[in-house]
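See the structures that follow.
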Structure 1
Amino acid sequence: MDSPRYLLAIGTKKGLWLATSQDRTTWALGAPQFLMQEIPSVGIDTRGGRTRLLVGVRSEHFGPTVAHSDDLGATWTEPEAGSVVFPEDTDAAVERIWQIRPDSEDRPGVVWVGAEPISVWKSTDGGETFELNRALWEHPDRDRWGPGAGGAAVHTVVPDPADDDRIHLAISAGGVYMSSDGGASWSARNHGISAYFLPDPEPEVGQCVHKIARDADGRLYAQNHRGVYRSDDAGDTWTSIADGLPADFGFVMLTHPRRSGTAWVVPLVSDWERVAPEGRLAVHRTDDAGSTWRRLDAGLPEYDWNTVLRDAACVDAADPVGVYFGTRGGSVYASADEGESFREVVSRLPDVLCVRAAVLDGGQGV
């Protein structure tokens, strides 16, 4: 049998780059695709024995859409009428596709999209077409949601692989919301999260959550606008786990696909100084659900003042897990040992907005 191969998809402000590797040490970078178009989101769907790339494309001329490829980017399909289109009665238009999230192996064909303006969409045909979730679009809390610095969007969708009906969303700026009935209704889940910058320091609605992730045991982790948190009860309550980090601001939150209690963050100084502390970019990992943290920077440059955005980081499903991230300065780094050491994959790309990685069957070609 051929050795496994690895795919790294890099979405930038001015196009998409795909890189492949046999060992996650040496990478071959392909030519740019969708050049001069913004790629804020990528999904890699490896369910059912195939690999489908799903890309959120934003053109200043044609607007946003989701394109897909079943041959690792050799050809792309873009629906002529668009795949994420608001119904006429909403009087709304999609501004940007912020998140593309294939569901679990047990739900083939289901793909979720989070978008700007604040909305969530569901596909049951592998990302060919998407339907607006009316319950969130018409939610009574909507008038209390507002735009974060990057816009008003659902930027994270986290379906629960153990529960067909449970889905968590992260809304900027609205907070964490959960559905326990497959998206028929949604409720805020932000109790215990602090928002020092608001009149009510612990609002249930209106939180500026930057990223959420679920670990192998179902715990939830959140990187907020100032604050790093964990929930052991599906988001009903949150506990701070920021002690031991050099700063509690940032955008990244990653979790291990199989090992409980392991998560990664990339701390930045603050909302006013969106750079690594002292310009020394590093990943921090916990292996005990946030009780302690380790700084990981082997192989990273001594100084790097660039920001890592919320979806410009990811993990793969290999053993050991690969950790990847890209910066607004156009560098992308890969670790084949869960963050213990990094190598630069590529430098001098446009702003990196999204990074996604997958383990591929050795027989597939580029």
Structure 2
Amino acid sequence: MAVNETVKYGIIGVGMMGREHLINLHHLRTQGVVVVCIADPHLPSQQLALELAKSFDWPLKVFSGHQELLDSGLCDVVVVSSPNMTHYQILMDILNHPKPHHVLVEKPLCTTVADCRKVVNAARKRPDMLVQVGLEYRYMPPVAKLIEIVKGGTLGQVKMVAIREHRFPFLVKVNNWNRFNSNTGGTLVEKCCHFFDLMRLFAGANPVCMMASGAMDVNHKDEIYDGKVPDIIDNAYVIVEFDNGARGMLDLCMFAEGSKNEQEISVVGHTGKGEAFVPESIVRFGSRMEGRDGVQTLKTENRLIKYEGLHHGSSYLEHLNFLSAIRVKGAKTPAADLNDGLISVAMGVAAQLSIEKGRFVNIEEVLDEHNC
């Protein structure tokens, strides 16, 4: 695709996150981007997306289903931001469609490892299409800076990665689909695939086994939908062992609005330590040799970001990266690919299973297709 050629996007699922993608793409209009169509069976979401697009002077073709959007032939790239449990069928329909569409799919890739594997296998048969998974936390400026510091060897060989997310409860989504494990894959898949992805990046390794403890202790206990009480956990501790000897730990709490930072990341190598704080956008790092007095503090920013949005500019950078990969297809692969999506889901599934079984779970247990 030529550098100056207009890239036409379609968005499947225009709920909260789909509209966030629409706004981000509007801020990329100077890069030759235009959204031409959307698909969503939910009329209020359609209307909100149309109002946004009208304010951008983007006329949209509206479809109630994703198959109609694909058959229209209107777009080159599809953003899949529909509910988690719909990703598998939508992705398979895209990958099996005669017309190639590049795809940015929101995390998690799918809600089960088996479905992720089927998508990965189907994508191998479509070398004419790029698929990027929406693991955009790696683009947040303080996180990206800490990744740079770690990869540069400043901290030595990484031994421990600790990620704390203390935040607000799950937001209300269309038809409250995100209140149930069967729809989301479970909290540790739905929310925490981001953090498992980051742990892999920092550790430079793949997971071997996981141990988790978690429960639904505070949130959503007084809610009932179609006679059912939500079953998503709202807090957990998760330990991960990696194949290079590194260890990771996740500390998740979703009733911790009284926090200065939503995410705190600590990476400790054999010669130093680094930390990242979101949304303060601060990075700290120091060496064992220099001690406390040698710790440096950096305020991070990325001047490429034109829109901060819901994720501190990371969604904008994610789109910028994917657009670059599309324009130089064959010379650059998506930053977060299908294997990253698969492993991040497998780690979440293993953690959920560990809570259920009360024991360590080997990652091979969930990656083994016979057990999927």
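Derivation of every value follows stated rules applied to the coordinates shown; laboratory data play no part. Computed from a prediction, not measured in an experiment: that's the story for all the values here. Cβ atoms are built from the backbone, for glycine too; each structure is taken alone.
Some observations on this one:
- When relative contact order in percent (Cα under 8 Å, 6 or more apart) is worked out for each of 1, 2, structure 2 gives the greatest result.
- Comparison of 1, 2 - label where distance in nm of label points 7 Å out along Cα→Cβ at positions 30 and 94 is highest: 2
- In terms of mean count of other Cβ atoms within 10 Å over residues 150-157, the structure with the greatest value among 1, 2 is 1.
- Each of 1, 2 could give Rg/Rh (Cα atoms, Kirkwood Rh), but the derived value 0.96 comes from 2.
- Given -9500 for helix-only ellipticity at 222 nm (-39500 (n - 2.57) for each DSSP H run of 4 or more, over all residues; to 500), calculated: source structure among 1, 2: 2
- Structure (1, 2) behind the derived value 1.9 of distance in nm of label points 7 Å out along Cα→Cβ at positions 54 and 326: 1
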